[in-house]
1. Using the calculated result -28000 for helix-only ellipticity at 222 nm (-39500 (n - 2.57) for each DSSP H run of 4 or more, over all residues; to 500), pick out the matching structure from I, II.
2. Comparing structures I, II by distance in nm of label points 7 Å out along Cα→Cβ at positions 139 and 219, which one has the largest value?
3. Assign the value 31, calculated as relative contact order in percent (Cα under 8 Å, 6 or more apart), to the correct structure from I, II.
Structure I
């Protein structure tokens, strides 16, 4: 594509935005432009995320992420679902937290079993045992922490001293290893998401660095320039999520920054022709609407004159 004029660089801080989502999350906002960006009829607009500074302030395990439960039982007792405090855990910290929760529940049942979590860093697996060789874990729920512990959706039973061992890799990201920057009010048909196969409002996927409670920067060596369908930009809505659009990231009120580049390029002939057709159809529709209103007004005027005629003549008739 050929550029038709210089780019517009837009730097955006979350603290400056009009909040459009949950203020506690600080992941969505609107930037109203002081001056509208307009493309000519023979131009197309593009947008590109050139850089970003993101706080790794979001929890990898939380109620918002729907992954902070563990369901288990001992002996003839009924299953109990325990809630793990929201936080940003590594596997050792999560193991310690779970050990405390499980042993407290075991005391409640009158068993007082001791739970042991052993992490194999070389193979990235975890082994769980208890002193009674007696426990069943239900990892089939949608809100379980099973992926942290390296288990598939399954029922896992401790019935001997070997305990249970991960049957998949331990994953403390719980598959949330990227965040997605979306521009919901800027339309395009150039991006498709694998989770639904439909056109998307995503303009960038940013890998999450593991260093928690720090900031990480995004500077892609080659940016993705996304063509936009509209010719005018009055405002920019920003939404940051995990892969599923409805799964919002909770930044815990921490601030982030992104830098966008708006470009102007020569529109392909088929786009220009389509715009002419759309403009002609729009004008034709407008003419039809105006004609309808004129006809309606003329008919109302004729009806009014006819009513007045009859009223006047009826007066003469009554005399």
Structure II
């Protein structure tokens, strides 16, 4: 009986200790939660401050550039670079405000956007397809690389006479030139992405019994996506450059034609308005491409966080 009585308190003590353990663990967990919350809040605040600082510097840089432009145009600066006939930002703003109340100006923008959409979409489909097969199969690369390297250095302006002869309408000629401008950056960046696929991933998939198509679809393409996204962004910028050259042959609408027509009429404010609109539309288009490709690259952001 004594032995039993001796063991019972020990068991009760152990039970008390076990019952208290979860409470201590809960207190520890609850003590950690505010610290984690504070760290997350501090991280968010730090990111917001960095974003605000970045945008503040960008805004200050733009304002400084506008101020320098205004001063150079106002004093008619003539130090090798001549600002004698360059309009001031105020004059350009007045011209832009006037055009914003004209329906024809929006028609120029809409026509250019439609041409960019058609040529760029076609270039994206063809460029990614060619880049994938050229980056993965040597036969395709040997057959197509000579054409890519031969045609890539030709500027868009040089294609205008041949485009007029090749295509039945002016519209198709402009879309063709825009297509060529976006095609080559997309092809080359896609090839680079495919060639940079880590070989260890390919061998790991092979060791697990994956077929060649499965490796291509689940390993090669995801690994090449960052380079493909970069090529799409670069291609959008080059396509706007090519559009300006292509719209020289158009005698009706387009923001490139608007700019060229202003140059023909020696309308200096409208020249700058057209240039700024091309830059703004190109920037917004490139940003839209980055937004569309961002979900495909979510794994990169998770890997860095």
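1. On the way: I: -8000; II: -28000.
Matching structure: II.
2. On the way: I: 4.0; II: 2.1.
Greatest value across I, II: structure I.
3. Numbers: I: 31; II: 19.
This figure was derived from I.
Values quoted throughout were computed directly from the atomic coordinates according to the rules given, and no laboratory measurement underlies them. Nothing here was measured: the structure is a model prediction, and the numbers come from that model. Cβ atoms are built from the backbone, for glycine too; each structure is taken alone.
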